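Given below, in the form of structure tokens, are the structures.
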Structure I
Amino acid sequence: MVLWTTVESNEQAEMLARGLLEQRLAACVQIDSPITSHYVWKGQTCSETELRVVVKTLASKVDEAMTWLAENHPYDEPQLVVLPVAKASSGYARWVAESTSK
């Protein structure tokens, strides 16, 4: 599974990545280059520079990872989007499973 969120700073992204890895809720967390997000918040049209945080995990860890992110995310209402992985190489899938087991 792949879980996406966004944050406003590299420090926030690094904090989330470290926490998810320390809790073994993710095998890998990637921090994408700055993106520009356009959205409506509380009736206002906004445009902000953000970083996308991409979390690679198992389906069995998604709920726990989303709960952890909701509790530790700096945003009031963070984007927490989960995308299923249709197919992954067997070696990669095994590594994700091993990396997220306690």
Structure II
Amino acid sequence: MISINALQRRYLRAQAHALHPVVMIGDAGLSEAVMREIDINLKSHELIKIRVLGDDRDARATMLTTICETLGAVNVQHIGKLLIIYRPAEKPKLALPK
């Protein structure tokens, strides 16, 4: 799993502000199909928003941890029902500040 510093996290949050959620996680939770869809979107976009439709905050936090550990991504922000995650592509589109 990669790590980012506070300056990079702030930069990524600013970049994610205008994004719309590309994946929605419903009542079924993190199925194999949902994980595959998240992986595909991370490969093409690097920075994505995910909307979780459940009301349980602890379940959302657990899903975020599972996604990041499984897919080698980093948690940028968890605010309400939105999860913002980042994983650099082989040819990065976003140039993170040092």
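Coordinate-derived values only; no laboratory data. Everything numeric here is computed off the predicted structure, so don't read it as measured data. Cβ atoms are built from the backbone, for glycine too; each structure is taken alone.
Out of I, II, which has the highest value for relative contact order in percent (Cα under 8 Å, 6 or more apart)? Provide the component values of the computation, followed by the final result.
Working: I: 40; II: 36.
Largest value of relative contact order in percent (Cα under 8 Å, 6 or more apart): I.
The maximum of FRET efficiency 1/(1 + (r/R0)^6) of positions 10 and 90 (r between Cβ atoms, R0 = 35 Å, to 0.05) over structures I, II, that is, the highest value, falls on II. Looking across I, II, the calculation of helix-only ellipticity at 222 nm (-39500 (n - 2.57) for each DSSP H run of 4 or more, over all residues; to 500) that yields -13000 traces back to II.
Identify the structure, out of I, II, from whose coordinates mean count of other Cβ atoms within 10 Å over residues 34-41 was calculated to give 10.2. Can you show the working numbers first?
Values: I: 10.2; II: 16.1.
The read-out comes from structure I.
So mean count of other Cβ atoms within 10 Å over residues 26-33, computed for just one structure, reads 16.8; which one of I, II is that? Numbers along the way, then the final one.
Numbers: I: 16.8; II: 10.2.
Label of the originating structure: I.
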